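Given below, in the form of structure tokens, are the structures.
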Structure P
Amino acid sequence: MSHHIVKFENVVYKYPDGTSALNGISFLITHGESVGIVGANGSGKTTLLMHLNGYLLPSSGVINIGDIVLNKKTRQEVRKKVGVVFQNPDDQLFMPTVYEDVAFGPINMGMEESLVEEKVKSALNTVNCLELINKPPHHLSGGQKRAIAIATVIAMDPDILAMDEPSSNLDPKSRRALINLLKGFNHTKIIASHDLDMILDVCERCIVIKEGIVVADGSVQKILSDKDLLEENNLELPLRLQNLKI
């Protein structure tokens, strides 16, 4: 399954104003892994995710998505393999109805109309939102918008699902529904989040980044129970593990 790997080799990215966001970051994620990306604000998490399907391209270094080297010429092909769910669902939902939003990607991939409809209904069913198919997205709750944003990505059948702060601004019930949904996905999953309890629930591996480089990489249990490591990176133990230490 080499077509499902994500490999960053010494990736550097500087924003146009000269701000360094990634400073030689390297890691390998293989087929079927569930990986949490954690770090303080400004550590490079969102910038990293935006490189996964070419929204940003590295200033230097190499990114492989499967056997494809990411560059200007290949990013359209890469976007068929990697689906990115943004932190704010309103950045992803812009059509008059839920159906049209979820259909947008498959249509642009050139799918036949009958297959588009099948993909839309399947994706909405997966996120338990089929009854919202004809609703205007701007009338939905935050949790519903989050679910629909995920549906817009999985309708395109990506090999790799990447999400930026997926549990932010969700009420407890919506957050639990999201966790259960993510646990049921067979995709390779890359989740950047400050919600370390969710990372503990959903991911098997955790990468800590600081100032655009990897400072720790290991099992989620080992990384997220290391109080000193987390504090060095302006993070705290997940609430569940804090309670165990009282």
Structure Q
Amino acid sequence: MRIIIVLAICLLVVLGAVAFCIFFDEAVMVRKNTIYRVGSAEKLVALTFDDGPSPVWTPKILDELNSAGVKATFFMLGEHVAKYPEVARRVVKEGHDIGNHTYDHHVLIYYTMEELENEINYADNVIKRVTGVTTRYFRPPKAWLTPDEKIKVNQMGYKIILWSLNSKDWVGFDDKYIVNYILRNIRPGDILLFHDSGGAFSSEGGKRKQTVKSIGKLVEKLKEKGYKFVTITQLLEGVK
């Protein structure tokens, strides 16, 4: 009997953890001393994509962005940039921003300061070698950084960029759900989180079909509401 009770409790804990990850945005708990949205008198919104580049999904997303006539910001993994350099170069060539998302997507809260600095610099060196871009924006995997790590990242010259609206596209929600969720909650100055690679348990290999389908619809609907899509650089500088 006791074994059954223990197993039931363990199952409830697991299910609770899964529900937490799916329906709650953990970034809300670590927003202090980061940039997650920008107060704006204009209806500006920034699309951002994490975990790429992907040889499958990033080109499809770029095609959608080009068709919609908007620019976005891609927080890239150094490991993926090294594996798919042509895709990374295409992102830059087409006028999108690039940010640093570490080299291999490990959660950083257990890193020493030296390990943290090496991780960020290693990713930046790969990105710069491939694309010619020196990254200025940093987004930690899963959003997690300790207060001391945030200070360290800022001292390295980076702005820490999180997000105000999470599409949860990695969960498998369809494009209608994603678009409607954002339309219900959008505010001027929001930073939207999407992914062009990665799955629930890996940094690569996830399916982004619903992400691709969401882009055109979301841009159309938000433009109808008077929103203008900008890169993180444009959002921080303000666009007239």
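Each value in this text was obtained by applying a stated rule to the coordinates, not by laboratory testing. The model shown is predicted, which means the values in this text are computed figures rather than measured ones. Cβ atoms are built from the backbone, for glycine too; each structure is taken alone.
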Between P, Q, which one scores greatest on distance in nm of label points 7 Å out along Cα→Cβ at positions 86 and 110?
Q
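Supply the structure label, taken from P, Q, corresponding to distance in nm of label points 7 Å out along Cα→Cβ at positions 46 and 150 with the calculated value 2.1.
This figure was derived from P.
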Identify the structure, out of P, Q, from whose coordinates helix-only ellipticity at 222 nm (-39500 (n - 2.57) for each DSSP H run of 4 or more, over all residues; to 500) was calculated to give -14500.
Q
Have a look at P, Q and say which one yields 25 for relative contact order in percent (Cα under 8 Å, 6 or more apart), as calculated.
P
